1. Rank structures I, II, III by distance in nm of label points 7 Å out along Cα→Cβ at positions 75 and 187 and report only the one at the top, that is, the highest.
2. Given 0.45 as the derived value for FRET efficiency 1/(1 + (r/R0)^6) of positions 43 and 107 (r between Cβ atoms, R0 = 30 Å, to 0.05), which of the supplied structures I, II, III does it correspond to?
3. Suppose you compute relative contact order in percent (Cα under 8 Å, 6 or more apart) for every structure in I, II, III: which one lands on 27?
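Derivation of every value follows stated rules applied to the coordinates shown; laboratory data play no part. What you see is a predicted model, and the numbers here were worked out from it, not measured in a lab. Cβ atoms are built from the backbone, for glycine too; each structure is taken alone.
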Structure I
């Protein structure tokens, strides 16, 4: 088993990626990222893997990423970590859901995050990085060798910025921060579409052409420190 075991589940009509993440040596414990829908399927997957979900981490609070939070939290007893700015979307979810989706159940999170926290959950060291632009309070979760990027960065694309609170300049700066902070081989587990790496997206993503000019390819931790200085 690799040092990090990440299982992806594409759920709901918007085809959102939810994840169960566990660390080597803690096979019985895991965290769940962005349970967007299909709570019963996600809970069954956790049972099949033989893991107890110890925390539910949210990158942001668009409905397709939080629709199954309440039933998963109730079934597992896991505390929910929610971006602080977007807490009202989770606590009053149906006020923010477009027609034709849901119904979903609101949830009051046990914890909020703003970026800069280091969480120790289920045997994992998780850094919380503030990455707004797709949504005002969006965060990315970094674990050893990987990031769970929500709707910041996709395989060949980026998060949309035409929703309330979206802004392209802010999103571009968030992506630049990630490119400078982590080596090229860092695996990206996005909120939609396929798994990729930071290096692949820096070199080939058509939305990052300007960033390629000003951000060097980070190949090591020392490069990352230099790029961020």
Structure II
């Protein structure tokens, strides 16, 4: 897989999951409702996010709850696709749980899972490495930028799989923020640039700004 984490020994201990299991309720342009298929720089958002994520972790999986209506590139097509547990209806935390349980059962064990949200495709190339560098500051390490905490741009210890599953079974509507409040959580500040590295594509009209960011900063490197 990729070699994006700066320390090769650290890289061996980290898996990743791209979270694309949401229903995109707030993302609709009248014709398209699944933001993962929205085109950014001519490619599906999901493909771009997975390609960038794959460089930073040893193993990568995709959390998704519907069949893809476009082909992934060959280098991504074989990656595991993880649906939410049928009995767990908890929004993004269901995707995190799917990733943690997958990571916990890898034949070659890992200690941590990095989470990448499909709708924040501009995370830095050293995103995982910087979260990893603060792993002793808390159990769950999240990104922070421009005065905002990004709870899903995060690094989780795999041992939390059981605890998270129990919490979601007890409280199906548990929010990410509420769960993080029950654990030692630390934040890594990513410095401001001329764009937010965790710019969130929430609605269809956010794609206009996302395309500007992509063309200015990422198109030449593709």
Structure III
């Protein structure tokens, strides 16, 4: 667990160094808060179009941080040190994913509160929207670990990464938008929780296997 803590703190510091983690949050805020200006103040229209746009922006914000997640480790030799270290690579990958969620996913979820109000969501639904975004971004990170590991050796692999992870982002987007719109909230939360747990359980294992292949 000491290896987990060291890796977690290191990755968190790297993500926040120079304000790097602020870019996806700024993108998320800009992409969603401009929607009322473009679509007008009509409440019914905003309530219908707002939830899908919020979730698409959240998915793209997380995806923007995935491309370099393992590339730098592969380029500077850190990946070889991870493979030779005593802790299992799966634990180190999980720590990197946890740091990414704390640096990006959690702020995105909290930012969802003012965005939901700006998009005319009922105030009583705001806590559910924040909680669903927290679960959804955890699922995004879990799946994103796999895509980031598979494309770690590909220069400018952003397009390939998008082709791999975006189809897997679809279930959280669909059911997260259902929470925001107030449709079948309990069932949507159950599926979001399943996506998050599945991504966090299988993502580090699959990503570690892909990284071992990259290092050979």
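1. Largest value of distance in nm of label points 7 Å out along Cα→Cβ at positions 75 and 187: III.
2. Details: I: 1.00; II: 0.45; III: 0.65.
The structure behind it is II.
3. On the way: I: 14; II: 24; III: 27.
Derived from the structure labelled III.
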